[in-house]
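Trainee: What follows is a group of structures, each given as structure tokens.
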Structure 1
Amino acid sequence: MELYRIHLRKIVGIALIALFLASCKDEKKTPIQKEQLVEKVFPMLDTENSRWFFFSSANRPFGMVNLSPDTEINGAWGSGYRYAKDTIKGFSHIHAWQMSGLSVMPVTVNTENKEHIFTDFYSKFSHNKEQALPGYHYTELERYKITTELTSTKRVGFHKYTYPKKNIQKAILFNLNTMLGPCENTQGTLKKDSDKELSGQLVMQPTHRRPKPVTVFFKIKLNVPLTSIEQDSITNNYLLNVSDVDNALLMKVGISYTSIENANNNINEELPDWDFDSVVANSKTEWNGLLERIKIEGGTEKEQSRFYTDLWHALQGRRVISDYNGAYPDNTGETFRIGQLPLDANGKPKFNHYNSDSFWGAQWTINTLWGLVYPEIMDEFTHSLMQYYKDGGLIPRGPSGGNYTYVMTGATSTPFIVTAIQKNILKDSLETVYAALKKNHMLNGIMGKAGYEHNTDIGGGLNYYIKNGYVPYPFPIAHKEGKFGIHMDGTSQTNEYAYQDWTLAQLAKKLNKTDDYKYFLKRSENYKNVFNTEVGWMAPKDINGNWKKDFDPYQYETGFTESNGAQSTWFVPQDIEGLASLMGGNEIAVKKLNTQFKTAAKLKFTSGTSHAAELHPEYSRIPINYGNQPSIQTAFIFNKIGRPDLTQYWSRQVVENVFSGLSSSTGYNGDEDQGLMGSLAVLMKMGIFQMNGGTEENPEYQIGSPAFKKITIKLHPEYATGKEFVIQAENNSAENIYVNDVEFDNKKLNNYSIKHNDITNGGTLVLKMNKEVSNNSAGLLTEKR
């Protein structure tokens, strides 16, 4: 909490300075302005446990440039900005899924360090002299006495360095050839174009997950002349010596994955001027515009700060890879090509192209949040996914560097695209979209590939799933089959495919494809084939139909992807009622799940504070884990089996224990995965959720227990007929967590759900809160908390 208070004082100070500067430039403006929500965001959240693409500060929403300090630079995990480290190793521009690049470091050169400046240039820094908020980052390099300020546009990094006044050589080190996060940067070159301009490029070497190299091109522009460029013969890196600086040195860095010319054009179009403070202010305005889509009332200052930090994280991680003019890198074929996005009547790209981690778990997170609050973002992403199909023949489940990575399992993009269609966000070329999605669900499609299975499509076990109704575990050793990719966990694969088949069936139904509807609906029942009624759990089944002997539902990753059997048994979002029936009925299912929650509560519902901790014996046996995606829907299952009161109780408990911290040491208690957990936290605090990912006709939202007294969602005018949707939680408090009655626009709702069209038409949902459970909300079952 003390760290949060320090941070708040700092960002308020920045805000006051910015307001003063703005008032000086325009006397008509008043220094008294409404509170800006970026001032509530706490970028340092969970940064002691972060990975390469987790941290953001000086970036725009989904920006190609994500400029920030790096305190660890080796490996995809445990790298980037790590709060507990006290040394800055460079400021790099690319923090993306399997991509990194262009690390720079302002330095001063003297006789003592000149000979080894290329290998010994790191600097200590102090968090007491650091400020970060969306769109801006300030640090002081203790070794060089240099203050650094960072901001950006979508494709251009903007640096401001204030060097010490004493007579000393001022320079910038370009660490172009180095290990940086998930990949090695090589073949880096830098050349002088004029006294104030340079250009260059480097190659991001392939990784296990991204098997093809990617070149990043860059253009550099300075506000002062450079005096010389030195290249080190050992590291092959470059030192840029600059003229004496009266005030601050300013440097623009435009990047592109297609050409130096496009990198330069990105600068010319996005950052033609040199007004650093104006760019910071514009970035702040852009972030505010997105954060202001949801207005919350009630709660403490800390709770509101955490909410907007979660909402900010929901828009992080996934990155633009197309240039301002719509050129983009296409690595889907055998040879690299530069693609061109379609242009509108004004010559602007109709959408951006994206780099993205998997949509594995998106059905319970960004599917709902983006589809309701940010439909234009969902619209763009669906068109980007379809561009990959047009280029490479498959819709990806996590593309990097313009290519497929085959991250995780299944056809995770199917629910994302289907919900976009069902919510009337994606309206064009639906027959083509359906054909593309269907291809992924058939042999030779993406569903047949295990995690990172680049050259075959065997490890997904789709042929067994289609023929036998399930994916066997262990994977059969026959016909030279064996280990292909990772996550070859047959029971989880079966359940995931069955759910995704159900979502595709809903689209087939919408498009009047009756035969396909029946076919995929039948396949969606395959989850029943891996439910062992004798033990009452989903369980591994081998190729001969034999259940695993001595099955332990709490054993981690034995037929279950990043989970155990207890967690993954509940992965049937398309048919919770059918799953309960297999267990012996709703009452038995309620008791079983409630017992799991009681046990999980002792470990605060997560497997430690980081993704890596899940494998530890003391954590791996937890029956419900809200630190990873496989079981994050479980609190809302009670709604579907007659006990909304337990949904209200346990969802509040999860929020309190998992998503309420506001420090560098905790926050998501696992794997945030590019906005998935930030989105989940926002949804749970708003008290709305979609069990099947919003993939049925006129999708249904489950109602939980909001954390705030009033929540107002500003609806997008291009995708909704109403102006706003309001959730009014009367008498809400930490004790009054139960929803006794539900009304929508003065009409009583008899169940705890509301339809998408009702929300987008606008209106007010009134939830009457109480500390006791009413008969209406408790249903007819007798299971107690």
Structure 2
Amino acid sequence: MKCTLQGSPRLPAFSVDGDVIIGGIFVLHYKVQTVLNNYTTKPEPARCTGSFSARDLRFSRTMIFAIEEINNSTELLPGIKLGYQIYDTCASGLVAAHVAFQLTNGQESVFLKDSNCSRAGTVMAVVGDSGSTPSISMARIIGPFNIPQVSHFATCACLSDKQQFPTFFRTIPSDQFQADALAKMVKHFGWTWIGAVHSDSDYGNYGMASFLAAAQKEGICVEYTESFFRTDPRNKIQKVADVIRRSTALVVVAFVASGDMSVLLNELASDPPPPRQWIGSEGWTTDPLLMSFSFCAGTIGVGIQRSVIPGLRDFLLDLSPTEVAASSVLTEFWEDAFSCNIKTLKNPYTETSQLRASNMVYKAVYAIAHAIHNAVCQETNLTTQCNKHFELESKQVFTTLQKVNFSRNGYSVSFDANGDPVAFYELINWQKSESGIMKLVTVGYYDASLPKGQFQINKNISWAESVTEVPVSVCSESCLPGTRKVLQKGKPICCYDCIPCPEGEISNTTDSLDCFSCPSEFWPNADKDACFPKPVEFLSFNEVLAIILAAFSVIGACLAIITAVIFFYHRTTPIVRANNSELSFLLLFSLTLCFLCSLTFIGAPSEWSCMLRHTAFGIIFVLCISCILGKTIVVLMAFKATLPGSNVMKWFGPLQQRLTVVSFTFIQVLICTIWLVLSPPFPMKNLTTYKEKIILECALGSAAGFWAVLGYIGLLAGFCFVLAVLARKLPDNFNEAKMITFSMLIFCAVWITFIPAYVSSPGKFTVAVEIFAILASSFGLILCIFAPKCFIILFQPEKNSKKYLMNKN
């Protein structure tokens, strides 16, 4: 039974027979020739056309170099020759699928296998492809046959899914790590407002999705996201270029394959955009062909670790005319470099000073070789024996490939459970030399194996337009301390307005989302970025108001003492004797204390001063009113005593007068004692009257106690006023009743108006009102009662006589 292969086979670009065949897939051309089929003849396999990729030619030749190196080795696969079949996929998923089927089926047009047409593939493993999309197509085809695929450049994070791609491995890190590295880089430089472009392929779409997710976690906003592919119509490419030109974001993150980036940069070169800081993925930042675009100077990106492969450069340069003539690919390359000595030729094929992806190819070949070695070779007596006739199956290579762990040229090779290597990137910067030539400079690294990925910069970076400072790319400037961010309606979170904190609140960090209140005893400064202790306010002796009140207090006390001295000096005169000199001296003494007790209200309140000021005021004023009340009663009793048969004065002599004063005063002392025992006044910090300052004041403790003290004074004053009114018309030249009436009117008026003024006055003015009421009532008493008598004693001595007193003239 004959089995016939359907379709025309695709010829490999390079091939060599061997005991074990390894497939290779690279993008040697960037386009597929368009053919219109008329359905009258059998379609030919798609042909590659377009730009020739010298870099991928280097990749394919690196694979050949590694295989030849292994074949010449006495340690790895001794006695077994590796062969290869290397194909060009033209960056096309369709061609990649065709190649995958061919690698699985073989090239023979007629074959026989038992009684049916099923057969094992002729390749044991595949290296490639250079892109994610064709690699995905291939993995879906060769995966069910357990053929392992090791890619050197397919970075799509989707390929780590072992449910979909169980036999896929790669020596280049997954884009998930690259996306995290790019997001951390953008965050590191403080860029929160960026643009993003990506290839419209699995590499670009999945990579950009991973980057956007990582950027969102870092608080980065994206102004625009544009996708394109190298085969898109020019108007589509122009649209992407125009978006970049018009954008306000100065930073552009490009998750783009090298071939796509070339198309975009060519379009931008026709009308270079304003200075943009390019952030690139490893797909294009290390491609030397793109470094001719001067407006991309300062580009920063991630790149595969630079490496050294001994002997590779000599191998690449050792192309004989016979080899070139035998290969259509090499012939095309030779024609492209026509008239050049290949050893002096400078293009991506000969650029081996910064081997990156080439080393990934090299490691992929060696990983497959080690897997085959572990499957067919055994170590015996310090020698290695390999069975070249062993019936090797691709599944065995797949199984052993999962466990490979070796080092080559100082670089370790192993795969995790997802078929991925340890992620380590170099940070690449495009810097212009003094001669104006662009060169790649490694300025740092990103190691994903360290906790949370360590991002390190260890060299100076050259920025876009050769500026010396890090460019600024933000939608809104940072909100300074003292303000908070308020998002702009319909804009991303990076676009906001800065609103000053409300009264009483601060923000002490840049870009604060909220303002917060200061502690109760603190208040914001003028800039609202820090809290400082609130100023403490009380009626201090240093204040003008306190000085004035203290001066009047001392003047009043001196006036009372001077009056007492005058009265004492003229104590034998009729006017002094007629007005109950004992009560007069006691009244003058109490008035002196009244004036002086107002001084206890000035100064910072303390526990003792709060108790003293209120109780002293209450007791002294009661003593004062009691004396006036005694004098009023004496006047009334004296008039009664002049009536025939009256002996009233014997019931209100000096002893009774003293007892009256003591009794009335004792009641106030008792009220004050109860107040002090149960709930005394105490110093307190008033934080409610003013938000911005603290009022030190004396709390009443018991309001009932305070008003009981005032009420008792008011009761005595009212009683005294009534008696004075009754005695005001008594026929006596030295009758004090009229003056006592006036003094009581002033006293009551002062203390009646004091109540609303006391309740409504804020802060220290409450104390000032209290002092004013004490001084005003005290001055009213001393002036109304004693001023007329002193005037007569000092200026009208003729009236200070018994004759005038008896009104005999």
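Trainee: With FRET efficiency 1/(1 + (r/R0)^6) of positions 408 and 456 (r between Cβ atoms, R0 = 25 Å, to 0.05) coming out at 0.45, pick the structure among 1, 2 it was computed from.
Mentor: 2
Trainee: Can you tell which of 1, 2 yields 61.5 when mean projected area of the Cα convex hull in nm² is derived from it?
Mentor: It traces back to 2.
Trainee: Out of 1, 2, which one gives 27, 23, 16 for semi-axes √(5λ) of the Cα gyration tensor in Å, for residues 512-711 alone as computed from the coordinates?
Mentor: 1
Trainee: Upon calculation of distance in nm of label points 7 Å out along Cα→Cβ at positions 40 and 568 from the atomic coordinates, which of the structures 1, 2 produces 3.8?
Mentor: 1
Trainee: Here helix-only ellipticity at 222 nm (-39500 (n - 2.57) for each DSSP H run of 4 or more, over all residues; to 500) was calculated and came to -8500; which of the structures 1, 2 was it taken from?
Mentor: Of the options listed, only 1 reproduces it.
Trainee: Supply the structure label, taken from 1, 2, corresponding to distance in nm of label points 7 Å out along Cα→Cβ at positions 328 and 680 with the calculated value 11.3.
Mentor: Clearly, the read-out refers to 2.
Trainee: Assign the value 38.2, 135, calculated as Rg and Dmax of the Cα atoms in Å, for residues 400-575 alone, to the correct structure from 1, 2.
Mentor: 2
Readers should treat all values here as calculations from the given coordinates under stated rules, not as data from a laboratory. Note that this is a predicted model, so its numbers are computed, not measured. Cβ atoms are built from the backbone, for glycine too; each structure is taken alone.
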